[in-house]
Each structure stands twice: as C-alpha cells, then as structure tokens.
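Input: structures, listed below.
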Structure 1
Amino acid sequence: MPPVTQQRAYFGIPDWLVSYRKDWLRPDIIAGLTAAAVVIPKSMAYSSIAGLPLQVGLYTAFLPMIVYAFLGTSRILSVSTTTTIAILTAAQLTEVAPGGVDSLLSATATLTVLVGAILVLACFLRLGFVANFISQPVLIGFKAGIGVVIVLDQIPKLLGVHITKGTFLQNLLSTIHSVPETKPVTLAIGICMILLLIGIEHFAPKAPAPLVAVAAGIIGAYFLELSRRGVDLVGHIPQGLPSFTAPSFAMATQLWPGALGIALMSFTETIAAGRAFAKNDEPWPQANKELLATGIANVGGALFGAMPGGGGTTQTAVNRLSGACTQVAELVTATITLITMLLLAPMIALMPQATLAAVVIVYSVGLIKPGEFREILRVRRTEFLWALIAFAGVMLLGTLRGIIVAIIASIVALAYQVANPRLHVLGRKPGTNVFRPRSKEHPEDETFPGLLILRPEGRIFFANAEQFAHKIRLRVQEAQPKIVALDLSAVFDLEYTALKMLVEGEKKHRERGIRLWLVGMNPEVLSMIQKSSLAEALGREGMHFNMERAITKYLGEAMAPRASTK
C-alpha cells in the first residue's frame, strides 16, 4: 500500500530538501557516484541506439536530472533515458531527418520539446490515469519486442559490418548475409566485453559493470592500437557544455504523433520505476505531478541537446541499492556527467564501437523475459495472447506502430473482459452458509431442486447487459427452475440499460411461471431498483438481504405445501 505522506506544492521547495538530514549525505554521495558509473556509459549507448552522437546521451543525463530532482515526487528515481525510449526515438528520427548532423540534432530537439509539452499538457488535463491503460502483459510483450529489435540492431556493430537499415525482417536477412564479412578482431572484442559484463553482473553485482567494460575497451584500444587493426572506434566527441539547440517548428507536424507515443512510454516507465522502488516511509510518486516534472525536464533538456527521456528502472535500482535517500544522489550523478563532458570526452572517443554494442546488447536482453510469458500463460491464456500480439507488433510493424498495437491490444483486452461478465452457478458448502461456484472439485456442494442460484460479477452496464442476459437464459433453459435467485453481492454498479434488461427478463420469466429473486444488493443498486418498476413486480418477497435468508425462505415455501397435505 502507498504511504500516506503530505506532498509539497508543484513549484514549492522539495520535501526531501526541507527535511534533509546530515546522515543522508554520505549514502547519497556514494549512490550518486555509483549510479553515475552505470548511467553515463548506458546513456551514451542509448544515444547510439537512437542513431545520435554519443554526447547527446551525456546531455540527457545532465540537465533533465537536475530539473527532475527539484520537481519530481520520487526521492530516488533516476531520470535520463531508457532503451525503449531510445528505439522509439530512432524510429521517428529516421523518417524526418535522414541526413546531416545539424538536421538530426534539430529534429531531436523538436521531438524532445514535443514530448515534454505533451507531458505537461497531460498534467494540467489530469491524465495521469492514462498509463493504466497499458496492461502488464501487453507491456511485457512490447518490451520484449523492443529488446529483440535492439539486439538485432547492434549485432552488425558486434560483427564489424555495415548493413542497409530497413524493416525488422530486412535487417535480419541483411545481418545474416553479412556474417561472412565479419571482422574477427571486432567480434572477439565484442564477445569478450559481453562475457566481462555477464561475469561482473553474476559474481560482483554491486560493481559498476558498464563502467568497467567501457574502461577496459578504452585501455585495450589505446595499448593494442585497435584502430590500426580495422576496429571501428567511437571517434571524436565534442568537449564542453552543451550549446543551445533550437527546435524546428516546421518538423513538429511530422513529429507529434511519434512524440505522443514516446510521451506515453516515458510516463509509463517513469511512474512504474518510481513506485517500484519507493519505501513505505517515503512519499508515493503521484502520477500527475510526475507528468509535470518529466515534462519540464524534457523541455529544458531539449533546448540543450538532450533526447527524450524519463525514469529508468535499472539506474533507479542501482540508486536504491547503493543507499540513495534523496534526490541529492541524482544531483551527484549529474555533476559527474558534467565532469565527463568537460574533461573525459577525449578518452571516450577511444572506445570501440563493439564495446558500446556489447553494453547495449547485455542490458537490452534483460527486456526479454520468457519467464514472464510463461507465468502469464500459466495464469490465463487470453492475456498471453495479448502479450504475443504486442511482441509481434513491435517487430513486424515497427516500434511506433507497435506501441499503437500495444495500446489497442490493452483496450481490446479491457473491452473483452467488461463485455463478457462472469456468471457463476452457486452451490452451498455442506454444513455452512458459504455459497461458491459449482465445480467438479466440490461435487458434494448442496443444491436445491427448483432453485437456480446465479452470481454475476463486476459492473453490469450497456456494454455487457445483453451478454449477461444471454448467459442467464442459457442457465435457465438448462436447469428449468421455479425460482432464479440472482446474487448481486458482487455487482457494485447497475446501469440503466442493465436495469431495463432485468425488468424485461423478469417479465418474460414470470410469464413462463419462473420467479426472480434479487439477493445481496448494495445500497446503490438497491436504490436504483426501488425507483424502477422492477421493485413493484418483485415485491418484498422477491428481494432478500443475503443468500442464507433467501434459502430459508425458499425451504419454508417448499415445506408449506407438504404440511398442508398432512
């Protein structure tokens, strides 16, 4: 359960700063330094995924972090960018800025500003609930698809070959055809880096594995003179502070649909990561305020060269496990990023592309979790199907269309569930007043000749009223009862269309000699029925407080004719 903690106003002083304690400073500094060792190389890797210069990753791990630290509602959320956002960004930029670094950076600024503006607008429209429209199975399928796309995109760098980019299937075929052209030295470097990352994650999980891999790659490239052996290096990275980047409003009309999808994914990942790592004594991240914080962080970052961003699960986990108490840790991470931009850029230029590809692959594979698919399948096949649809949609239709497919799949899944209400036939557990759905596991449950007990679940309204009525008709035709007792204890709302369905159903059943009883209604449902003609048709004899009283009434009526014949 989320903790009940008083939150500050939107533009007030951060609550963590007001209540800051001296004993938090040391763990915050340590966590910030540790997170920086993970965030900096991964941010550069994400910019590589997006097809952007590596310095853009550094810019994204700088100003947005500072902005979020003072506006966000999570004390430990680490904000830069993520693999999902990076691949969505790549898909959008490829369409509008096919050539030229200046054009690419201008398009990036425009896209990031749009993402931020959409998030801020969503905050003022109170749309924080929208993230709930992507179901967990669909999100699992979508992320797994993203993981496959990213891994395939990085394999050519691992092999030291170049392919012409196209659709997922075209990239797959091109990669396969390019295997004979593999550069052995480049492949060896990539494999060594992957093994190094996996080994560190397994044997020393608290160590900054990406930083170790990057350092090893740079040192190896320098002393072994890998550039002379045909190994592609990262190359020149501009040193210094990011300069002002003006967005191009001419591109806005092309970019806004993609920005909408990126904004949705940014918010979904941000709120999920913030809530996943919040302690019980910390403020619970608030959806609408998170929209504002990440929105302004994106707008501010865009003007100084950043790509779209949001809260990252991996870096937030590192932050939390390293002992972060407040957003001071993120400010420390941003400071280390600044030092990297000012002093360490020439060293990073020596890093092999295969090293960067190895980092991307290792951490993108983490998005593909077959165990989660198996768990979904074990619980319910329908949700497993939605996960597969989202998974395939990303790969076959592209990432931006894939996210639309994921959202549609979630909405269709929701519509399917509400349009197909559950209707249970109940029996009574022997020797108790417990009524439960009849099943093969409990053949001993009591039933009552001439009485059919049904229990619907959830809201009954215009979208499912007809389906609900159809299910009742099938049960009545099968059982041929004298009385249908409808247990409404699990129905929390009854809409007008559903009420009219009950009125018409009661009339038809009465004409056939079948009586309808309503049992266990909550005050709202009871009030609606009392205001309708159904209350008069049922009378007081047709409405009961609970099923136990209804059964007592039924058994009393059944015994009365027998007593009169004696």
Structure 2
Amino acid sequence: MLTHIHISNLVTIHELDLELSNNTTVITGETGAGKSILIDAIELALGGRATSEMIRAGQDKAEINISFDLSKLSEARTWLNNYDLDQDSGDCIIRRTIHRDGRSRCYINGQPITLQPLREFSELLLQIHGQHEHQALLKPDFQRDLLDRFAGHQHIIDTVYTLAEEWQILHKEIIELRHLTEERHSRGEFLKFQLRELEELNLGQDEFQQLDLEHKQLAHAGDLLQSINQAVAVLADNEETNALHFLNQALQALEVVQNVNPKIAAWIESLKNAIIQISDTEDELRRYLDGVDLDPERLQWLEARIGLIFDLARKHKIGPQELFDLQQKIASEFHELETSDTRLAELHSKLDILESRYYETAKKLSQSREQAANKLTAEIIKIIHELSLPNAEFKILFEYEKNPSISLHGLEKIIFQIKTNAGHSLQPLAKIASGGELSRISLAIHMATALQHTTPTLIFDEVDVGVGGGTAEIIGKLLRRLGENHQVFCITHQPQVAAQGHQHIFVTKVEKDNTTYSHIKVLSASEKITEIARMLGGVEITKKTIAHAREMVEKSYE
C-alpha cells in the first residue's frame, strides 16, 4: 500500500508532503490544474522516463520519495530479499532524483538500483489504468494471469510448468545426443584408431614415472658405484686413514682424561654416537653395492619403452604422464558413442511419457480456464453495461495451434476482446482507440476480479470521461467498493465520482511573481463538500448547491 509521497521541485510543485489513505482516494481540480501530476510523479519514482524539463525552473534537481507498507505483501518482500533490499519493518522507500545535466538516480531503501529491476518491482506494487498505451492489462501474459487468478487453479499451472520445463530439458539433451550420433561413424573410427594405439602401448597408471626413475638410476649406475665405493673407502676400508679409525683414536684419547673434567663425558658420548652412525651408514652402502645389477639389456629396454611413450605423447601434444588419463577419456567417449543408440531410445521413451503427461494436464488447465472464462465474461459484461456502454460485448478468446508446442503456460493463447459499439466486430483489448472506454472496461475487469487481485494499489485516470451523472454515480460506487479491498486512486471530473471517495485530494494552480505553483492538499470533510459543490455549480456556489453536495457525500456512506 502507498502510504506517503514527498515531491520537491518537480514541474510546478515546489515542495509536497502527502499522507495517503488505504481506501479510495479521489483527485479533483479545475481544468488545467495539473491533476495528473501526482500520478506522473508516482510513475517517475517507479522507473518512468525522466527528462531535465521535468525539473522546476531555476532548480538543479527534482526529487520524488514514495513509501509503501509491504507488511502484507509477501511477494514484494521476497523480491526485496532476493536483491538484499528488505527492511525488517515492512516499509519500503523508493527515491528518484532527476538532475539538470540529464542524470537520474533510483534507490530502494537507500540502496541504488537500476531502472529495469525497479520497473519489475513496481508491477508488484501498483497498476495504473487509464489513458496509457502501455498498461499491463493490454498484455496477453497479464490477461492470462488474471484469468488464472480468477480460476484459482494454481496447482494445475504449476504442474504444467514443471512438466514443460522437464520436457524442454530432455528434448535439448536428445537433440545434442542425436547430433553426436550423426557424427558417430567418422568420430568413432578416429577414436577407435587412437584407442588401438594406446591399448597397444598398454601403459599402466603412473608407469611412466616409475620407468623414468629406474632409467635415471641405470643410466648413471657407473658414476653411482664409483662414488659409493669411494665413500666406503673413506669411511672404513683404508686401514689407518679411514674416518672410523680416526674417530676411535679421538675416543681413546678422551677416555684417558675423562676424570679430569666433567665436560669430557659428553664429548665421549658424542663420539660414540658418531661412530655408531658411520658404522650403520657403511653397512647400508655395502648392502647397496651388493644389490646393484648393471643390466645393459634392461637399460636398453627402458630407453626403447620410454621412447615409444614420448613419441605417442608428442603425437597427442600432451606430456607423457598424461597418456594414461587420455586413454581413459577416449575409451569413455568411444563407449558413449557405441551405446548412443540405446541411450537415445531410452530418452525418447522418457520424452513420450512426459509429453503424454503434459498434454493430459494442459487439457485439464484449458478446461478450467474455459469454465472460468465463461463466468468472468458474464460478470464483466454486466458491469460494462452499467457503465454507459450498453452495446459493448466482451469475450475471452482461446487461440489453439493445430499442432501445439510444449509451452510453459499451456496450450492456448488467451486474448481479451471487446467491441463497444453495435455493428463493430470484436477486437483485442489493446486496439481500443478511446481512452475513456478503455478506462471503464479496465474498471469493469478489475471489479469482476477484485478478490483475485494481488496488486494492492490501483490507479484509474479519468475513468468517467464522456459519461453522464447516473453512470458517473455507478462508477463512483464501484470505485468505493473496490477500495474496501484495495487502495484506489482516481482522477475525476465528476462530482458523483468524487463524492464516493474515502479521501479527497484537491489540486490547484496559482501564480506568484510570474511563477506557477501547484498546490495539492487533502481536504477536510467540510472542504470536500465545498469542492463537490464547485464541481456541481461552477463559479457561483449557492446554498442549494452546498446542500446537494452534502447529500451526495452522505449517500456515499450508505
């Protein structure tokens, strides 16, 4: 619900603060007073097109702030949560600034946002109905959703949507697999050849790394043996010049004087440990020498094997250590190609089942829509005839394709059709030329579907154009009744409509110092009667006119 609006420096408005009613609000004023400026400001705040000409003369910036109470609008709260814009209070403040240099900025709850998501969000908050060519009611998708809400068959819609989505995913997979199958022969022969080469090599996992290590050891075995023999000689083989001999000599020398100084005991212990470690190392080196097998044939085999691996790796432009994984990948793809016919048959079988379930459910949806359409059509026609369109006809057209595709929204295209004059043919709602007629038809549709509306705020722009007093009174009563479940704003020229408002906003223009100002105020009960009297009697307001106005207002409470 729209709770507050603040405007500064917009066109003829200098500064404006308005607290708004949650029922039916009427907006009146003399011709040319700028009654639509409030509606224009709301549209601007919600992402409408902005130009620097909208800024009040002599100012650098215009600003609009509108506040909504979203405490009962779970869908709008969810949208804000998805954009991390929600406030726990349930309030939502939308701000739009327009700068003289052409820049424009939008904010939701203090956070900047671009126009497209703002416009998307606005559709959850309000709908404007009047002389606007881009109304939501003219869009086929909105007409379909309106009928579905009236029918109350959301569970069928959800099932149709899910089945269609699953069908589309599976159908895409089949197309991709079919394309792969068509290339199977040439691709399969190529993979078969590659796989044969790899299988002939018969490379084991991590085999190359093991072969490479063994080759390095054999290739450098001579140098390795020479170095190890030299190390053994230095450690132990040279009788009186080896390391162990000298260490033992040092140990004996210290043992002679170990009672002279306590520190010597620690040094003796260190020498003993060193002797033990060197002896152990000597034993390990000797065992290694005993086990070394200089096998030139093994070395030759290793070099040949590694050469084959490198040749095949270069052919595939990968490292030799990657060949094993490549073989597994090619084998998997080849197996998939070999079994693609079977897989394709399985997918087609699943697709047929999904398709059958989809059409069965979609036909149920069509039947439910047609039943709801008959009831909704009768209710809309009844209200339209009350609104001075006695020859109007309304119809909800269902268009079916001969071979309907799997659609997320069912089998039919739904089009609201209308004709307003005898002798004319039914036309889509979007082709209605008269803005006044469209406004009244919109009012009739929204009255007929009032309980199904999820949009809390409805704005009607001059729905009373071209109607007489009796019809205007009916329109006013309908708007007041609509305001019992929704927040309604209506710009009107008719006192019969204005009398029915729960809240009355008056717009006037004044000139001061060669500058035009718009004054907008919420009228008190007595001021409302005076304004309706002005609408009834023109310039001269008599006691009879006042009495008539008071009677009209009092009747609105009945």
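Tell me which of 1, 2 gives -17500 when you compute helix-only ellipticity at 222 nm (-39500 (n - 2.57) for each DSSP H run of 4 or more, over all residues; to 500).
Derived from 2, not from the others.
Once Cα Rg over 2.2 N^0.38 Å is calculated for every structure in 1, 2, which label goes with the largest value?
With respect to Cα Rg over 2.2 N^0.38 Å, the highest-scoring structure among 1, 2 is 2.
Among the shown structures 1, 2, from which was the value -0.39, -0.49, -1.66 of log10 I(q)/I(0) by the Debye sum over Cα atoms at q = 0.08, 0.09, 0.16 Å⁻¹, for residues 91-370 alone calculated?
Answer for the origin of the read-out: 1.
As an exercise: FRET efficiency 1/(1 + (r/R0)^6) of positions 139 and 323 (r between Cβ atoms, R0 = 30 Å, to 0.05), calculated from one structure in 1, 2, equals 0.00. Which structure is it?
Source structure: 2.
Identify the structure, out of 1, 2, from whose coordinates semi-axes √(5λ) of the Cα gyration tensor in Å, for residues 299-466 alone was calculated to give 53, 21, 18.
1
Here, each number is a calculation from the coordinates, and none is a lab measurement. Everything numeric in this text was worked out from a predicted model, so none of it was measured. Cβ atoms are built from the backbone, for glycine too; each structure is taken alone.
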